[in-house]
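Below you'll find the structures, each written out as structure tokens.
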Structure P
Amino acid sequence: MTFLEHLEDLRKRLFLCFISIFVAIIPAYAFSKDIYRFLSRPLTRFLSEPMSFLKLTEPFMLYIKVSFLTALFVVSPFIFYQIWKFIAPGLYQKEKKYVAPFVLFTTVFFLGGAAFAYYVAYPFACRFFLQLGSDFKAVITVDQFFGLTVKMLVGIGLVFEMPTLIFFLSRMGIVTSKWMVKNFKYAVLGIFIIAAVITPSPDMVNQLIIAGPMMVLYGLSVLIALVFGRERKDRKARKEETSPAG
């Protein structure tokens, strides 16, 4: 494909993703209030009063954003499929057969990362900051809350894609376990930078809540690259070439 053909294909994939999200927003809006109550539970269970809003249109926009976030998670398998379709022209024919595992594992890890954020990281952060500000009256707006919610759920969900990404990159021979181990110190730096961006504050406690699982995921990715990467096949082929003929 030429450069212009790639741009046209990208436009097509983005358009399909947008349409899928738009279609999913319509039924999601009907349940947006229930979904909001579910999403806000990590925070509201520590509050004695409901959250506030500053603008008249803020509740309406909140439910639109809740519907959009819900639609994003619902259609995530289709979005990951469109990502695959975009990169597929640059793959070998034997590599294109991984479409089903790619969509499955990217979806599972994305939802798993969001679940980790919702059940572990976000409640801990909410409790930590509310206890820190216990000497003051908390006036939390729904807009501030939801912005942080999106940042945590989507950000950590994308971070959890690391093992899947490394699996396919290693199968294609782009990265190896040896290279990942060699550059471990840079990976640690990158992990803490990402954790600092995702977490709502610069304190080390909350950063470690995010960085810890990311370190585990990196270790898992190294193991995945070692077991499933092309380097294993290359070592086997070299061993067969150097072995004496039987």
Structure Q
Amino acid sequence: MDKKILIVDDDLNVREMLYSTFSRLGYNVITATNGKDAVRLSLTKKPDLVLLDFNMLDMNGIEVLKNIREQDAKAKIIMLTGVGTDELEKQARSSGASGFLRKNLGIEIIIKAVNEILVEKKYVKSKILVVDDDSAICAVLKEFLTKKGYDVAIAPNGEEALRLFKSVKPMLVLLDINLGGMDGLVVLKHIREIDQNVGVIMMTSVDDQRAFEDAKSMGACEYIIKPFTLDYLEIAVLTRLAIVSAVAG
């Protein structure tokens, strides 16, 4: 396998565990113990994926993320956190993190997410429900996700979203917060009453701290700000599908 992973963590035990795990799986693994080396290796080695710890002594994960993004806007960067907060995740997302994985989810879920992003694509034909009252956004997301192999349903409002959710039974929902009629947070509340495990990624064009906190408290997996690139969305989708699959399995 020629896929290259850069692991950035100042905890020796975590680095050794991730290095051994992904090396055994056939990946070309590089490690960095600090932020400065991480930025340098990202530039010189051009990894296919960066697994980046939030909390490091010399330069925290968000600073590293920003520095890598300045050099490579298309880098795939997954943030790893042992003790993270919603505010840290929000900062990382706004700085260009492609996804998030909590270390306490376990190594098997991390492996599933990395394999899905870099190799397997085994969630092709998974059902995704896109909920947005902007028909142009719905059309773009449906075309992109369908080309990636997903089975995509579209809902232009909250009422239709809940009807389709019950009949389609999607594995993942991409849900706009600002909908005409029933807003996205109300839709999220009803979805959670039906299914506690389905993945829900909230989408919004407004950086609203209260809405962010409400969405997270109701179980939203991600909260992403428009406009976002389709590559960025794909990594968020793949990461979340891996986690949902592991929880359901």
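Each value in this text was obtained by applying a stated rule to the coordinates, not by laboratory testing. Computed from a predicted structure; not experimentally measured. Cβ atoms are built from the backbone, for glycine too; each structure is taken alone.
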Suppose FRET efficiency 1/(1 + (r/R0)^6) of positions 5 and 45 (r between Cβ atoms, R0 = 30 Å, to 0.05) works out to 0.05; of P, Q, which structure was it derived from? P
Can you spot which of P, Q the value 0.70 was calculated from, given it is FRET efficiency 1/(1 + (r/R0)^6) of positions 21 and 69 (r between Cβ atoms, R0 = 30 Å, to 0.05)? Q
Computing relative contact order in percent (Cα under 8 Å, 6 or more apart) gives 20 for which of P, Q? P
One of P, Q was used to calculate P(r) over Cα pairs in 10 Å bins from 0, in percent, yielding 7, 32, 36, 19, 6, 0; that structure is Q
For distance in nm of label points 7 Å out along Cα→Cβ at positions 93 and 197, the calculated result is 3.9, so let me know which of P, Q that is. P
helix-only ellipticity at 222 nm (-39500 (n - 2.57) for each DSSP H run of 4 or more, over all residues; to 500) gets -15000 when computed on, of labels P, Q, structure Q
Supply the structure label, taken from P, Q, corresponding to distance in nm of label points 7 Å out along Cα→Cβ at positions 133 and 165 with the calculated value 1.7. Q
